[in-house]
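Some structures to go through are shown next.
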Structure 1
Amino acid sequence: MNQTLKKQERKRTIQDKLISGFNSFRFTLLEPIKLKFARFRNNHYYKNPEKNPLVTVYIPTYNRGELLIERAVNSVLKQTYKNFELIIIGDHCTDNTEELLSKIDDPRLRFYNLPKRECRYPDEVENHWLAGPVVPANKALEMAQGEWIARIDDDDTWTPDHIESLLRFAQKEQYEFVSASYMTERHGKKMVVDVKDENPRIGGTQTWLYRSYLRFFKYNINCWRKKWNRVNDIDIQVRMHQARVHMGFLDKVVASVLPRPGEDTVGLEAYKLTDKEKSKHFSFTE
C-alpha cells in the first residue's frame, strides 16, 4: 500500500477537490452507520464455524479472453472448496471472451457483459489502472448471491486452497474481512508481498474474502481524483478500515500476480512501460 500512499504528481483541479471532499465526507458519515445496521441484521448467519456457505467469486474483465481463462478462471474452478458461484463481468467486451466462456461446462459460472462502455474519467493510461475495473466490479457486487465475496482480477491466479484457507480462518476468528500474502514478479525477481510493515495489514485485492453484507461498500469511480490512495481497491479497503470492519490477515501465500505475456513487471509500472498498448486497449469508444 505504500506506493499508493505517496502523493501523486498529477495537478488536481478544483472539481477534483470538491468531488473528493464531498465523497470523503459522505463515506465517513454514512458507511459506519450502514455497517452497524448490516451487522445487526446479518451477524447471526455467520456464527457457525462448521458451515460451508456459498462464496461469490467475481472477476471484472475487458478483452482478455484467453488470459482470463488460462489464469483466473482455471484457478477458481480448481478450488478445493466447491460451494461457490463464479461471476465474470465483461466491461462491454468486444473480443471472444463470451465465446470462450460458453465452452466451459460448469453451472457455477455466469458471464454478464455490460451493454456499453462510456467514458468515465479522462482517457489516460494511469486512470485506466486506477479506476478501470470499478464499473464491472460494482455490477458484480449487485449480482452476488453468496454469504461471502471474493475478487480475483483476470490476469491473476489462486492457489487451489485459496477459498478454503481464507474462509476457515475468517470463520474461526469471526472476522468480517480477511486477506493474505501473495507472490509477485518484477523484472525477473519473484517476491512474497506480505505487507508486514503496513498498518493496517491488508493484502492485495486478489486475496480478499469478506462477508456479503459489506457489499454496500461500493468501488469509487472518482478514486482517480484523490490526492492519495487513488487506486480503486486501496480506496475501498481504507474506507472499510475507517468504518471499523473487523479485519484479519492470514500469513499464507494464496495467490500469484505475475506479468502478462510480453511484459516483465506488474501494476502501474507495467501500464506505464506499455503506455501506447494499454491506451489503445482500454480507450473509450463510446
Structure 2
Amino acid sequence: MTKNLRAAFERDGYLILPGFVDGAACDALKGRMVEAFEPDEVATIFSTTEKTHAQDAYFLESGDKIRFFFEEEAFDREGRLRQAKEASINKVGHALHDLDPVFDGFSRAPALAELVKALGLQAALLLQSMYIFKQPRIGGEVICHQDATFLHTEPQSVVGLWFALEDATKENGCLWAEPGGHEGPLRSRFIRNDRGTEMIELDSTPLPTEGLAPLEVERGSLVVLHGLLPHWSAPNRSASSRHAYALHVIDGEAHYSRDNWLQRAEDMPLRGF
C-alpha cells in the first residue's frame, strides 16, 4: 500500500488492485464451491429489488452459517427450477471464511491482513463472506447501495473486499461505483427488529443513478470499497458468468450495532486475521 494508492482510496472511495491473487487461488475457490455444492432444500430467493428474503429466518440466521440463495429468475411460474441447481444459485453466505478451510485460508492471507491494516483498521475483524455467481442470463441486479447500510458500526469502519474470480465486464454485470461518493451521508440503515427487518431512512439525499464508473477488472483483481461508497451492478444477460468472492471487514475497536441484521451466536464470535 503506497501513499499514492492510499490517497486514491481516500479520494475515490474505492481501489482496484489488479493481480492481487493469482489464477490458481481463483480456481481453488471456484473448485471448492463446486466440490462443496450441496444447497439446502429451502428455496430462498435473494433479490435486492423485492427483498422478500429479508423476513426469512433462513436468511436472518445465516450470519454464522453457510447457506445458499437462489436467483430470482431461476424459477418458473410453478416454482420449478428452469435449469440445473448449480446454474440457479445467486450466492452462498455468510460465514464461509470461518467454516470452510479453503475459504478460511484465502480470507486470512498475510497480504490481505497487511492491506487492511494499511487502510487503517488496526483491530480488523472478518464479519461476512459471500460467494457470488452472477449467473449467465439470469444473474440478478444489485441495486445501488452503501455497505454501511447493512453492516453498521460507530464510527463507520466497514470495508468491502471484492475479488474477481472471473473477468468482470459491463456485459456480464461488473460493479459500478460513484467516485468520491463515500464523502456523502449514510442514507439508510437495514435493521433487525421484533417484526423481522426494516429499512430506516437517515438522509433523504438520493443514491446516484448517473455518474457511476464501471469497475471492469480481470480475474484475480481485488476491488476495495469504502463502506459509504454507493455502488451497483446490473443484471447479467450475457452468456458468461461473473463469479466473485466478497469479504466485509470491520474494526474491532468500533461498536457493531446490535440491531444490524447480521448477528452471530455467542459461541461463534468474530475473528481477525
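Things worth noting here:
- Which of 1, 2 yields -4500 [helix-only ellipticity at 222 nm (-39500 (n - 2.57) for each DSSP H run of 4 or more, over all residues; to 500), calculated]: 2
- Of the structures 1, 2, the one that 25, 15, 12 was derived from, the read-out being semi-axes √(5λ) of the Cα gyration tensor in Å, for residues 113-184 alone: 2
- Look at FRET efficiency 1/(1 + (r/R0)^6) of positions 89 and 121 (r between Cβ atoms, R0 = 35 Å, to 0.05) for each of 1, 2: the largest one is in 1.
- Given 2.5 for distance in nm of label points 7 Å out along Cα→Cβ at positions 153 and 265, calculated: source structure among 1, 2: 2
- Of the structures 1, 2, the one that 3.9 was derived from, the read-out being distance in nm of label points 7 Å out along Cα→Cβ at positions 57 and 209: 2
- Between structures 1, 2, the calculation of FRET efficiency 1/(1 + (r/R0)^6) of positions 25 and 65 (r between Cβ atoms, R0 = 30 Å, to 0.05) yields its largest number for 2.
- Value 17.5, 56, calculated as Rg and Dmax of the Cα atoms in Å, assigned to which of 1, 2: 2
- Distance in nm of label points 7 Å out along Cα→Cβ at positions 33 and 105 from the coordinates reads 5.3; which among 1, 2: 1
A short reminder: the numbers here are calculations on the coordinates, not readings from a lab. Keep in mind that what you see is a predicted model, and the values were worked out from it rather than measured. Cβ atoms are built from the backbone, for glycine too; each structure is taken alone.
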